[in-house]
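**Q** Alright, structures below, take your time with them.
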Structure P
Amino acid sequence: MKITTVGVCIICGIFPLLILPQLPGTLTLASLTVFACVLVFIPFKTVRYIALTLLFFVWGILAAKQILWAGETLTGATQDAIVEITATDGMTTHYGQITHLQGRRIFPAPGLVLYGEYLPQAVCAGQLWSMKLKVRAVHGQLNDGGFDSQRYAIAQHQPLTGRFLQASVIEPNCSLRAQYLASLQTTLQPYMWNAVILGLGMGERLSVPKEIKKYHARYWKRRI
């Protein structure tokens with residue numbers, strides 16, 4: 001089977017997510033999975049393409065359910081969680097993943113963004129923190145430039161945002177990548193556009209000043 005054929009099956013399988021008013025239930029997904037597995041054994045290419053498309057459809061629905069689960073289950077009440085920091089500006093904005101909830105491992109770990117507060121001690125990517133969290137699902141509304149913040153957050157696997165009420169570090173060591181970035185920041189310090197170089201080269205958007213981000217947004221808005 002050609003890779004282009006698989007690509008078409010993926011697109012056709014995922015496309016219904018754009019138009020479905022609600023996600024199918026577990027029984028429906030189980031039935032579709034069994035039906036697709038039966039179709040695989042029929043020796044006709046077209047039938048096997050349909051089976052592959054159905055399997056990708058089920059996979060897409062399960063991924064969507066996982067995202068909705070985080071927004072529906074973790075919001076509202078205060079949550080006791082272990083959070084792995086994945087990125088930070090070193091001040092009041094921290095990106096992370098909830099690896100444990102109420103003492104239980106979560107897989108895949110939902111991402112979140114914490115705003116507005118300093119952590120009790122120096123923070124870097126790779127650290128594990130025990131936190132009491134108050135989170136909500138990311139809500140977005142299209143602006144004049146056509147940017148949907150909710151869709152962007154979901155694409156970045158960060159469907160949650162909020163703040164922590166209490167926090168204590170469990171594993172204070174930084175990841176190897178964070179240590180390398182710290183070394184690179186020191187090396188690039190003499191350069192005028194060091195933050196932009198770091199953002200473009202290593203994907204560290206948090207290091208880019210807000211003024212440059214606003215200029216970039218205005219530039220693309222004019223282009224649109």
Structure Q
Amino acid sequence: MVRTNQYTEFWVWGGVDASRIQPYSKRFYILQGAITEPSRGSVFTRQGMQAANEFGAVVLVYRLNTLTWNRKIHDTLLNHINAWEYRGNTVVGIQLDFDARTKNLHQYADFLRQVRQDLPSNYRLSITGLLDWANQGDPASLQSLHGVVDEIIFQTYQGKHTIPNYPAYLKSLAKFHFPFKIGLVENGDWDSRYEDELSQSHYYRGAVVFLLPNPPHTADGIK
């Protein structure tokens with residue numbers, strides 16, 4: 001089981017009391033909102049947490065359902081960075097959460113190059129990734145992300161539950177030649193021995209835990 005007190009990096013979505021894990025946390029990935037494309041063009045919709053001064057190192061997260069951005073979207077992201085820094089936080093960078101189909105990775109890579117070009121060089125660019133990418137993705141498309149994004153976090157869960165056959169995918173990740181992390185869900189099924197195996201890779205950077213709004217207590221009372 002994924003226990004928060006065994007990790008130091010966390011995703012914080014709306015409705016989460018982050019204070020319960022702050023004593024041992026080092027980095028927060030904090031949802032800022034969604035970027036969509038209704039009929040009038042790309043639009044940002046606020047979700048999650050606004051700038052606060054109780055964190056430290058933060059990565060600002062944006063959910064995407066479009067790869068068509070206008071200048072206003074880029075300006076919005078920079079305004080968010082400035083707001084969090086004004087509150088005394090260290091903004092490490094931004095993360096984009098987009099479920100790119102495995103066969104369309106090359107298109108996503110082109111989009112990310114443009115984002116990287118527009119993002120000030122002192123901020124890191126992180127993306128989430130599907131486990132399918134490691135098993136079925138075109139190696140050339142994946143490798144083309146090198147030098148564009150700074151990390152990929154492969155999500156081992158869907159919704160509030162761990163993907164049942166996750167071990168089959170992890171073997172492919174161990175061969176991945178790119179800085180990566182794995183995403184876990186709080187209280188999800190998990191065998192930490194797989195982390196030991198992944199740590200043998202020079203490119204493995206650890207795990208990030210998705211915090212649940214109201215996590216259930218286990219039998220021994222530990223969350």
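**Q** Identify the structure, out of P, Q, from whose coordinates mean projected area of the Cα convex hull in nm² was calculated to give 12.3.
**A** Of the structures listed, the value fits Q.
**Q** For relative contact order in percent (Cα under 8 Å, 6 or more apart), which of P, Q scores largest?
**A** Across P, Q, relative contact order in percent (Cα under 8 Å, 6 or more apart) peaks for Q.
**Q** Which structure, out of P, Q, was helix-only ellipticity at 222 nm (-39500 (n - 2.57) for each DSSP H run of 4 or more, over all residues; to 500) calculated from, if the result is -14500?
**A** P
Every number in this text was worked out from the coordinates using simple rules, so none of it is lab data. This structure is a prediction, so every number in the text was calculated from the model and none was measured.
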